[in-house]
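The numbers here are math on the coordinates, done by the rules we state, and not lab data. What you are looking at is a predicted structure, and each value in this text was computed from that prediction instead of being measured. Cβ atoms are built from the backbone, for glycine too; each structure is taken alone.
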Structure P
Amino acid sequence: MLHTLSDCNIVKDSWNHLIPQDGSFRPEDAFTTTGGLLRDQNREWIIGFNRYLGNCTVLDSKLWGILDSLKLALDEGFENVLIQSNSLVAINMIKDGIYGNSNSASVRRIHTILKLLNVWSLQHISKEDNKLVDNIVKVVQDRKTYLRLMEESTQMSFT
């Protein structure tokens with residue numbers, strides 16, 4: 001299991017798929033969403049997704065985004081993934097949970113899926129580097145909780 005070498009130039013080419021994700025919370029109406037994007041090694045769009053979560057914390061939305069991303073990655077047959085998040089807290093919770101001591105059900109579920117992958121890594125990215133995924137998350141307008149899939153970026157209108 002590899003989870004710390006994402007910035008090493010030697011292993012950068014080994015990541016078959018990049019998985020940036022994000023979450024959003026509007027406090028005025030307790031509207032929380034999550035989403036993400038599966039990309040290939042050339043950073044090309046494979047599939048985007050988003051969903052309404054209900055009333056939960058921003059941290060929960062970040063963890064849900066990672067969990068949904070990993071489920072989709074397994075469905076797509078990915079074996080080597082680089083999970084990107086602009087939430088250092090979420091990344092640290094997952095890293096700390098490697099030893100099985102997490103109180104978070106989401107973190108435990110994430111680790112169950114990570115065990116099924118060949119190689120994985122977590123990488124903190126800036127909010128600025130995550131703008132496309134931020135837009136994917138903010139497109140959700142209704143309170144339906146199903147996972148919405150976007151096959152290509154042209155399905156999104158970012159105005």
Structure Q
Amino acid sequence: MFIYNPVDAEKRLAFRQEHARPVMDELEAWLQENIAQVLPKGKIGQAVQYALNRWKHAKRCPEDGKLEIDNNLVENAIRPVAIGRKNYLLAGSHEGAKWAAIVYPFACPAANCGHNPFEYLRDVLQRLPDQPLTCLDELLPVNWVPVKGIEG
């Protein structure tokens with residue numbers, strides 16, 4: 001299970017700056033140089049265009065150590081939904097299934113950050129009505145600090 005750690009993010013950023021950025025700069029230059037030399041409708045042309053269309057997002061990875069290089073965290077988070085799909089037919093009711101669909105996107109990231117999902121949701125739902133809009137990011141699982149004594 002992934003637990004967010006800012007120290008790891010700083011180390012990851014330094015590593016990416018040193019190792020990944022030069023490789024990505026070289027790859028971007030190669031893509032730009034070769035886009036005009038490939039057939040646009042060919043497989044390589046489509047692959048080069050696909051990469052260039054997404055390059056502005058991909059090049060953010062070496063600029064931020066908190067960003068994951070893959071989406072494994074998301075895939076692992078939705079795995080229980082995919083595995084339990086048939087079981088959710090037995091959620092008890094349509095309302096029960098709707099409740100599960102509402103809670104999972106909040107509970108799973110909290111668990112991935114090492115929090116007790118129930119305590120996280122209880123605290124956030126209690127604090128949310130009084131939370132200033134400019135401070136909502138404090139309630140994200142990666143930033144959340146439980147009220148003293150809530151989490152054990």
Structure R
Amino acid sequence: MSDFITDTKLYEIAIANKQHVEDRRDEINNYYISLFAALVASMPFIEKITTNVAECNTNYITKLSLIILALIGLILAVTWASNLKHTVSYLKSLDKIIIDLEQKYNKPFITNIVRDLERSKTPRRVTKHQLVIPYTFISIFSLIIIYSVIQII
């Protein structure tokens with residue numbers, strides 16, 4: 001029994017793996033969007049927390065609660081961006097394998113699709129453009145933290 005993988009099998013594995021990674025990326029995006037929705041939904045309860053803690057300075061408690069929620073959001077946004085960056089790199093590697101095999105056998109199926117997409121000025125990587133969303137959240141949560149800290153000081 002030989003210990004090598006045929007190019008055909010390698011091509012099949014790369015295509016299947018690429019589809020799996022893209023599906024997984026969509027699941028991860030839905031997961032993070034749900035977490036952000038839960039985080040935003042919890043923000044109105046800050047007022048209820050501050051009214052229950054009457055002996056303390058309510059403004060201080062409100063700002064502190066906002067900082068904590070923004071820190072949680074910032075951590076989520078950074079991990080989301082890291083996940084998407086990893087996915088972009090992984091998909092680029094798979095594309096390189098696929099395109100190299102197609103060039104080797106002069107069967108440019110995926111390569112032709114990529115060229116057609118480039119001609120129509122379609123974004124090459126959906127995942128790359130999805131990185132804008134977590135970076136936006138990183139900016140928003142960073143600004144909230146900075147603003148709240150300035151207000152406390």
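General observations
- Which of P, Q, R yields 25.5 [mean count of other Cβ atoms within 10 Å over residues 62-69, calculated]: P
- Computed 4.3 for distance in nm of label points 7 Å out along Cα→Cβ at positions 22 and 134 - originating structure among P, Q, R: Q
- Value 14.7, 46, calculated as Rg and Dmax of the Cα atoms in Å, assigned to which of P, Q, R: P
- Computed -29000 for helix-only ellipticity at 222 nm (-39500 (n - 2.57) for each DSSP H run of 4 or more, over all residues; to 500) - originating structure among P, Q, R: R
- Source structure (of P, Q, R) for distance in nm of label points 7 Å out along Cα→Cβ at positions 30 and 46, computed value 2.1: Q
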